Structure formats: structure tokens, C-alpha cells
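Asks: Pasting the structures in now, so scroll down.
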Structure I
Amino acid sequence: MGKIILQEFDVDELRDAIVSEVVAQLTSAIQRASGATPTRIANREQMAQLLGWSIAKLDRRTAEGALVTILDDGRRSYLIEESIEKLTAATPAAEEKARQRQAAKRAAKSTK
């Protein structure tokens, strides 16, 4: 095996490079072991179909910021898993808003 001679090196830079490489390798191994999938991307039509929404609703919810998208050179793509996670996180608030809306409707009906 050959000898490695280190001259004029910064110990902190060497340590940082080693740590970065170890973290990258561990992250990759953990993702493989956990069965993590790479980011899946959908176009507008695919995302609307996946969610069971019309294109109009998808456009409206996109404008509201409800979905995670990337815009490259005027072309919008949807990050599927991230968008579903964002919608899932917002579900409790949406459920409460729907309950309040229904209660208001029932109250308006009962006063007629």
C-alpha cells in the first residue's frame, strides 16, 4: 500500500470533509434501508387525476399555496409526496372550517 503524505492541510477542513462524506453515506444507507423512494413529480393533469380534482380546483388550490410545486421556465410541476403531506397537515383545520360552515348553515335554516 502506498504512503500518503499530507502537507499544508487545515485539520478543520479535513474533518468537515470527512464528516460530510460520512453523513451523506449514512443518509443514503438509511433511505435505502427504510425503503424511501425518490421524489416523484407530476404535471398538472397527473396531479389533478391523482387527487381526484378538476383542473380548476387544482389551479385554485395551487394559487392558495396548498400544494408543493416547482416552477421552471414557466412550467409547473408538483411534488407528489410533499403535496400530500402538506394537505394532510392542513386537514384538521379544514375539518374545523367545514364543521363551522355546516353549523352556520343549520343555524340559518332553523331561523327561517
Structure II
Amino acid sequence: MKNPKSQAKMNTQSPSTSAMISVLIAMSIFLMFQLIGSWFSSSPYKAVLGGLLCSFFFVAVLTLIGNIKEIMNPTSLIGWTPCVISLLLTGMLGGSVDGLSALTGFDPL
């Protein structure tokens, strides 16, 4: 019979794996905004959809920064700095397409 603690350890993601997934998600959203940004600004409904994608971008960047800090120093606390950096990047990404996307992106999931 297997030890339940070892089974739970096998099912958890390492910070490096989670960081790589976050990079892929954030870069995919960033590239989508850069390639078809004019489509998002063509109507208010599409701008709100862009804001929803900005919210996913916020979560991915916040996860990425937290995982990088975890890899570098596992004993340190995260704090507010990653949240502020993620909000600034989300605002810049949403603002590059439409102001409504930037405002909607500040309402994280």
C-alpha cells in the first residue's frame, strides 16, 4: 500500500512547471493582443472580451512572478510587489488596445 503523503506529493506542480505554464499563457495573450488588437477595439462588446483576457493575463503574470520568487528564495513572503507589477502590466496591455479593456482588466477573476 502506498503512503498517502507520497501520493499527494506526486500530484503537486513544481514552481518551475507552473512558471512555464504561466509564461505560455501570458505570452499567448500578449501576442493575441498585438496581432488582433484592432479587432478588440472595433466594438464595446469586443473590448469587454479584451478586458476578460486582460484578467487572465493578470493571473498568469501574478502566478509567474510568485513562482519565480518561490524558485529564488522559498522561505520569503511574496508581498504586494508582484500584485502591483501585474496590475501595471495588465493596464498597459489593455490600454494598448482600448481604454475599456484596460478598465475591465483591473477586475481580476
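Taken together, the values in this text are just the output of simple stated rules run on the coordinates, not laboratory data. Just so it is clear, the structure is predicted and the values come from calculations on it, not from any experiment. Cβ atoms are built from the backbone, for glycine too; each structure is taken alone.
Asks: From which structure (I, II) was helix-only ellipticity at 222 nm (-39500 (n - 2.57) for each DSSP H run of 4 or more, over all residues; to 500) calculated, if the value obtained is -22000?
Replies: Among I, II, the structure yielding -22000 for helix-only ellipticity at 222 nm (-39500 (n - 2.57) for each DSSP H run of 4 or more, over all residues; to 500) is I.
Asks: Have a look at I, II and say which one yields 14.6 for mean count of other Cβ atoms within 10 Å over residues 28-35, as calculated.
Replies: Structure II accounts for this read-out.
Asks: Going by distance in nm of label points 7 Å out along Cα→Cβ at positions 20 and 52, which of structures I, II comes out largest?
Replies: Structure I gives the largest value of distance in nm of label points 7 Å out along Cα→Cβ at positions 20 and 52 among I, II.
Asks: Still on this model: Cα Rg over 2.2 N^0.38 Å computed as 1.28: which structure among I, II?
Replies: II
Asks: While we're on this one: Using mean count of other Cβ atoms within 10 Å over residues 12-19 for the comparison, can you identify which of I, II gives the largest number?
Replies: Largest calculated value belongs to II.
Asks: To continue, here is another question. A value of 34 was derived for relative contact order in percent (Cα under 8 Å, 6 or more apart); which structure in I, II was it taken from?
Replies: II
Asks: 0.92 is what came out when Rg/Rh (Cα atoms, Kirkwood Rh), for residues 44-83 alone was calculated for one structure; which of I, II is it?
Replies: I
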